[in-house]
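So, here's a batch of structures to check.
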Structure I
Amino acid sequence: MHVVQACPWFHPYVGGVETHVATLSAELVRRGHEVTVVTSRTGRDVSEREEWEGIHIRRAKARAVWIRTPIAPATKALLASVSPDIVHAHSPPPLTSYYAAKASARHSFPFVITYHCDVEVPSFYGPLVESIYRHTLEYSTIRRADRIIVTTATYAATSRAVWPFNPVVIPNAVNMRRYRPENDGRPARARHGIHEGESLVLFVGRMVAHKGIENLIEAARSVAYAKFLIVGGGPEIGALRRLAARLGVTDRVTFTGRVSRDDLPSYFAACDVFVLPSVSRLEAFGIVALEAMASGKSVVVSDIPGVREVITDGKEGLLADPVNPEDLALKIRTLLADDRKRREMGRAGRLTVEKAFSIESVADRVEAVYREVSANPRRT
């Protein structure tokens, strides 16, 4: 089967959706499928065509980027030229999946969409812009899908965009061959001058408001004996650096900037505790927490819909109040103080990922959806 994965951004860009698409695509290739990722490019930093890890990548030129959404109408013609057996789009950001839906309807390609999270239209755009988005882009895309996938039961039950369409729940996946307890964390520690034996707290993600990184920096004040590595780039990094300076924690909080996909396993292996302090529904899943769990690490994650579904509080890690830095600090201190508990949680986390979130089990379920919609396409 020739599968197109349509997503706004892809390799070399790194994010939760990009990671999931890369992991799923590589597994589909391993199973004998042909996979083409149709995505966007905004400049000369990436080529129009690329072959990467057995995946064909085709990039449509974006005319502009609006709220991290590439505007690339050439996506429709590019997708049609590939002539796939099935199109699997990933949203948000929304426009790429909209183009994919239009092209699929025109050329009778079976169309699946994974709706990763709800979109929050900034309030300063006003109700008119939000209404246009909800009723034009969002609804028009979703109603054309032969099958809608969401990553958690919470989103299936509570998202106004998708629950009327009876979505199927298939979580994001982790490549357990890449993220393992046996990985070597010494290179990551050495790169940032963190000695063996020093307690290390890790965050991995984009520097954006909904990640709640400011709460983690505030929590660092109350965990004075630990080092913190904040991995990733994004528009908020300058403000977060200034916050760390204002709070007097720059000697213990290190911003690494972007880290390559190949180097990330060493960072997970290096840490004692992984923290995902997200504060809104824009964090619908938190695949990085699963990567930490697959690496045998205990985790602290925010007690918000979607994110909390990857752990049982007290088993693989701890849930923290998403708006209370002191509670976050307490949960971090609790784990750092108990080596045995961390090891137990790390083992439990690895087993949880193996049972429910491994790429093998997730790909089985995605393939079943592909077979279903290919046999019974629903054109609307």
Structure II
Amino acid sequence: MQVKALHRHVGQLVVAGFGGYTASAELRALTKEWDLGGVILFGRNIESPEQVAELTFEVQELAQDVPLWVSVDQEGGRVARLRAPFTEWPPMEAVGRSGDTELAERFASALGHELSAVGVTLDFAPVLDLRSETAHPGDHVIGDRALSSDVEEVGRFGRVIISTLQRHGIAACAKHFPGHGDTQVDSHQELPVVEHPSDRLREHEMAPFRIAIAADVATVMTAHVLYPALDDERPATLSPTIVTDILRRELGHQGLIVTDDLDMGAITGSQTVEQAAVRALRAGCDTVLMCSESIDRHAAVLEAVIHAVEEGELDSRVIEDAWVRQQRVKATFMGGEPRRRPLSGQALRARLGTAQHKAVAEEIARA
């Protein structure tokens, strides 16, 4: 593979964070050099709906041949980057507690409608982890982010949310494979360990992900969690056994596999982000998520991946295969439509926090 093509192919495998309400000169330069695969928005990037719509348009204008993922964590409850005047949604637990999949469909439809209005193309939702019934009371790692502690309910509601979001042109993400719910520590700080036997993990924790895959979920996010029964050396994100053998081959996932943020303590406690990125790609992940706003850090990771390919530590075919999957999934959600100026003013506000959407949120909250 030619050097320029290799740079662009590696760049397509990265979704990066950045600082500010506009695309900085540094982000522009990084995207121009590497053909960056996408960005992720946080509160530091969000001032108003109009500003977000302009920012996402500005980011897409940086794309060379392939649109960028514009991603966000918009689950509802405590994990929601877009706040009022966007609709403020209850946590996923309330959606599951309602027992009403038609209500879940209306929720996901309204959510997709609002995300598309401001140019978001990928929502890192829904959480398909099972809410733990044994975790200590102070455990807020997953908690009310989970739809339920019941395997069938999580699968049933997860399928509806995924299908509805994707019907509205928003790529959904089933997370955190193979299941983060039954953990006692926060992977942002340290590496959790789930000691369940292999058959329990396959029949219980993985079951909702099987359903999501059957529903053609666009992306699956891996967990920075150690599962000794599956791989006693590497967390799921870095495990070829879990990512390739189980998720890709055994469960048959054909979409993208995205890492959780590599700049989390569960990963950086034992290695550099650069090392982790190479190991995640080698394991079979094809989207590396780096939420830091440091453009220099992103560039260092990209250079490390190139170096690994050049030194034979990472097969270039791994990069090529991941790049092909990126193009295929992006074409599904962003192919064929010309870029249009974003909505603004009253035209935009009329699509956000509508009376109908708020009524859905209130109905969920009452469940």
Structure III
Amino acid sequence: MIQVDGAQRSGSGTIVRYAVALACLLGRELSLTNIRARRDKPGLRPQHLKAIEAARELCQGTLKGGKVGSGEITFRAGDEISGGNYEWDIGTAGSTTMLAMTVLPAACFATKASRFRISGGLFQDFAPSVYHMQHVLFPVLTKMGIGVELEIIRPGYVPKGGGVIEVKVSPVEGRLQPLRLRQQGKLVKIEGIALSSHLRERKVSQRMAQKCRETLMARGYDARIEAIYDDTALQAGAALALYAQTDTGCIIGADMAGQPRRSSEEIARYVARTLVEDLSTGATVDRYLADQLILYAALAEGLSEYRIPRMTEHIETNLWLVESILGARVEVGEDLTVRIGGIGYGGRD
């Protein structure tokens, strides 16, 4: 049995998602205690519960203690990871990308291709942006041998949610390739998307794009940012994302979601400055990708290396989990180069 104390390290919902994903991959029983014990609202929130239920469905498992507010669960993975077509509705503006990240590792090693249609929030604070997943995370995972695509069906924002994404995953052939991004290299281009829903009259997308370009130009960078206006979302909302590509294959992103009383210009300045900050460190991944890649590097066959812009609690937590549960070898150098010796996972034996 895998035993994880959810109050350790970051004590966040990331521990829940990582632990459940690892239980699915290994086909083992998981005992998870003290879930989010140090949070203002401890225990499982609706989005965490839905992610666990989705993983249970994908790997034909069982779940005890699965209710909102629960501080302890027992999750048992089934005999196989089945793949196929699934639809999950979080029922709130909870993050669709967080749910996708919970089931994606297992889907990579399913018996057949998978298609996930997930409803909920697409853009919010403290969760990965769907644009970052689409334009940064997934292209990097493709380099490791993962066939994955994402389509945005409808944007969704806090508090109504109602957004829809569709993720398609093809099973990995053989084993994942290690990721070696040692040098940032020379910048090739910066692209981005400025999205707003029901805000055309206020020219929100144009304002975000223009101010973002101006902020980047003041620091010596040029960018091509597409301004998109949407009328399909259930409510007004906005999001801005940038992604920079280098000649060594690095993709470094930055993004921010809109909020009431958060101006277009404030969003633009934050995203531009965040991207420049990460680029200026010489990092080969951005501050978000840095922790998202850890599980895949731990599953790969061989040594993965990439340089992070800064150490975070999420990175420390994810390294701890793959080391303690998978037995992967992990190291962070003085220059903030992360080295992960993968276990060469090839599916359940």
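Read-outs throughout are calculated quantities, based only on the coordinates presented, and are distinct from any laboratory measurement. All values derive from a computational prediction rather than experimental measurement. Cβ atoms are built from the backbone, for glycine too; each structure is taken alone.
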Practice problem: Output the label of whichever structure in I, II, III has the greatest value of mean count of other Cβ atoms within 10 Å over residues 216-223. | Solution: II
Practice problem: Figure out for me which of the structures I, II, III the number 4.3 belongs to, where distance in nm of label points 7 Å out along Cα→Cβ at positions 200 and 320 was derived from the coordinates. | Solution: II
